[in-house]
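The following blocks contain the structures, represented as structure tokens.
The numbers here are math on the coordinates, done by the rules we state, and not lab data. Keep in mind that this is a model prediction, so the values were computed, not measured. Cβ atoms are built from the backbone, for glycine too; each structure is taken alone.
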Structure P
């Protein structure tokens with residue numbers, strides 16, 4: 001049996017770490033310090049979350065954490081940072097910042113409210129479209145009924161005309177035969193003289 005839905009990976013391990021960064025970023029030039037800090041986070045988590053083969057690509061850093069490390073610029077990353085690491089059954093580790101700054105919390109709340117507004121507007125539009133489609137369907141059905149009644153009326157009129165012409169032909173035949181009788185006097189017109 002083929003499975004249609006992809007199963008989401010299950011969380012195996014969840015830990016909080018305070019990762020020291022100063023030792024690693026002091027070894028490189030100033031313009032490479034934040035890049036080295038991010039690499040140090042990945043190396044630390046590969047070691048402590050038991051990822052075999054030391055594959056750094058299996059560590060996924062959250063946007064908020066990345067922005068927090070780069071907040072003061074390339075030359076001045078934080079000396080240590082507290083993170084929450086969560087390992088899944090497919091050996092991927094997702095890393096999040098534990099103490100999210102207040103301005104980011106407010107920003108997230110604002111974004112969620114805007115998304116809810118957008119979803120609400122989309123729902124309203126969808127409902128309006130459904131109502132319009134229903135009214136169009138009823139109009140279409142009414143139009144079809146009107147067209148059918150008009151066709152029926154035309155057919156009735158046509159059939160009545162045909163009946164009248166048939167009756168007229170029959171009357172003409174009967175009248176023709178009745179006029180041919182010699183006993184009935186024929187009326188002749190008198191021509192007008194000038």
Structure Q
């Protein structure tokens with residue numbers, strides 16, 4: 001039937017695994033080096049729910065400081081991203097997503113070292129104590145949170161007192177403990193173009 005025109009109901013359309021036309025039979029190519037770098041950057045940026053300018057600022061900051069003091073850039077970026085207040089709240093287990101954690105921080109539900117903080121990108125450091133504001137404990141999201149937090153496993157670099165709803169940063173996040181499926185060094189290659 002190849003080449004013949006079919007006008008009856010019995011003929012069916014032949015489906016081919018390539019688009020129509022002369023150029024349709026070209027072999028499919030994989031991602032370019034630039035495409036791989038872009039894909040990894042987007043993956044990490046979206047994982048931490050950051051805007052492009054914010055993410056670029058972190059990477060450029062690390063690239064410029066690396067010239068002064070030679071440190072592992074991947075570890076440095078991971079520490080910055082994990083130490084953000086919205087991510088710490090997410091890791092605590094109060095909320096189910098980083099976006100929700102960002103919203104709670106923006107609405108001013110937390111105290112860091114006794115002072116109110118409503119900036120999601122606030123960098124926490126070793127020794128910081130994070131608490132829910134006492135007047136906000138009546139909100140629906142914080143009801144019965146103590147029992148929920150007792151079941152939650154916190155990362156090794158923070159400790160949680162579930163009875164007092166108090167989180168203390170006791171160390172720095174380690175990239176070895178993470179289960180990231182992102183190649184961070186490729187991101188620095190993308191930004192160093």
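Between structures P, Q, the calculation of percent of Cα pairs over 29 Å apart yields its largest number for P. Of the structures labelled P, Q, which one yields 3.8 when distance in nm of label points 7 Å out along Cα→Cβ at positions 139 and 163 is computed from its coordinates? The value was obtained from structure P.
Source structure of the calculated read-out (helix-only ellipticity at 222 nm (-39500 (n - 2.57) for each DSSP H run of 4 or more, over all residues; to 500), -19500) within P, Q: P. Taking distance in nm of label points 7 Å out along Cα→Cβ at positions 19 and 59 as the criterion, the largest value within structures P, Q is that of Q.
Each of P, Q could give distance in nm of label points 7 Å out along Cα→Cβ at positions 99 and 171, but the derived value 10.9 comes from P.
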